[in-house]
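Given below, in the form of structure tokens, are the structures.
Every number in this text was worked out from the coordinates using simple rules, so none of it is lab data. Fair warning: this is a prediction, and the values are worked out from it, not measured in the lab. Cβ atoms are built from the backbone, for glycine too; each structure is taken alone.
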Structure 1
Amino acid sequence: MTSFILASASPRRKDLLQLAEIPFEIIVSATDESYPETLSITDVSAYIAHQKAIAVANKVVETHAHQEACIIAADTIVVIEGFILGKPKDREDAILSLTKLAGKTHQVITGVTILWKNEVISFSETTLVEFHHLSKEQIAYYVDNYKPYDKAGAYAIQEWIGVIGIKSIQGDFYNVMGLPVSKLVQKLKQLSLL
């Protein structure tokens, strides 16, 4: 029987996999999220997702030896004007990130890696998100009340800032939440796992 493992502590990814009705367990392993400077920005999230998947695979070799374990890992980045906005270090950094995003269109890129037996499937999904102009007061309110320190680009689309601040979105909404679930399901079906 196939056992699905989500290699992520993200509550949003957990919720999205549950919505897809894929049974899974969560196993995480500390992973260095750095990447080669020569890597194209569009490949960064897939590279980090692959590193996360490998780290968890090494961790579960013994504990899941009797099962067929399929590991799913993901990483999301926010890109504005050619620069990656990571998770904010503190309040000031979060405010700076949101100030950069206000009134502009940015890319949200989620890379996904599936490890199944000897197969490695990696892909990424890009969604374009445009924010309305945001006032300093709105940005400060969001940061102080929602504390988006664990989120790339310092925001979550499903929270207050997304509801009042997003002007348009082109692409997969759930990708912005952290997991392009529909594309993931299609890949798992191609592997005959669903």
Structure 2
Amino acid sequence: MEGEALREGKARVWAVLIEPLKERGMVRPRSMSVADEAAMLDRVAARLAYMSVDALEALAEVVEANATGKGRDCWPKEVSISNWARRIQAPPVTVSRLVRSYIQSEGGKAAQAGGYLAELFSYLRKHGRPPTPYCLDEMRQAADANRSRRARIEREAERGLASTADLAWLEGHVRAQERAQELFDAKGGAA
């Protein structure tokens, strides 16, 4: 997120999350200086600029419920706020450097060659960490199952028999495959 979109997103975070919480009595922890609080809140605003108004309102409830300090009125740690935000509304792929760099690494090349690039992409987005060897085995198995499921749904869709849930799954899977391939190709990943 850059430029005008970032500015608008940060303003939305301040208007929907930060200012309302301050008005309700959220204060800085005693161990934090005024300057450090301002810097932290600015980082939070930039990091959460992608979030919708509804998601920010939900996050405000979570932050308020998890306030710290003796009076339960101090800002939680920045990392906690970011983690709660991710659970409420996943950030767009362009926000995650991990997804981009891992897909463009040797791990991404192996996934492309092994036919599980979309599953790797989905795993990285969901978990936010590199996969273990066990997770890679699960991704390979999931890729095989997903190929079968996709073929079945496409056959059913041609005959008008596919369920709404199956069509939604197919749309999401195709979108994940396309986005993963775009990221893979972005740095010359396709050798």
Structure 3
Amino acid sequence: MGDIMIFYFCIMEKKRLALFASGNGSNAIRIIDYFRDNENIKVSVLVCNRENAGVLDKTAGSGIKQVVISNEEASNGQLLVDLMNENEIDYIILCGYLRMIPEELIHSFPEHIVNIHPALLPNYGGPGMYGIHVHRAVKNAGEEKTGITIHLVNEEYDKGKIIAQHDVALSATDSIEDIQKKVQVLEHTFFAPEIENLITKANA
């Protein structure tokens, strides 16, 4: 009976998330809010590589541990692995994090690092393709739709296994800022639920 109870508590243990962000962190804030009362998943740590990033102020009262790292530390894979292990992290979520993830961290958390890209990969991905740069490229190409791609992280920019994609129609009159707003709506609507789906399926 004791063994059964131990197994029961193990499978019910909350999965712990670390959010990595570099900017204002609107996705990080949505994820924190989404999982605030979740019985199976919790956000434990926010890692930021910019000491003046807006995400730090916006999440200061959330109860989430904040860790600010330098760009040099962001490239130190073993340091990040140790940081994740110290905080018993299960999944790493990239929320507008603008640093390359070191191979040591990827190898230590295989298929447990998740990113969101503001376009429909494989289009408009790769080095230098982030934020407004992506939306400008979409606009210049005259695309009739764009969207988001939620994917696992591997050693290549935007080349990891795709978890989900969601799209939105574009008009020829949409400005770059209009495209950005449409994509952000998708991000705020789907990112957190897709994270939950991934973790739930992996632990079913």
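Looking at distance in nm of label points 7 Å out along Cα→Cβ at positions 98 and 130 for structures 1, 2, 3, the greatest value goes to 1.
Structures 1, 2, 3 were shown, and Cα extents along the principal axes in Å at 59, 39, 35 was computed from 2.
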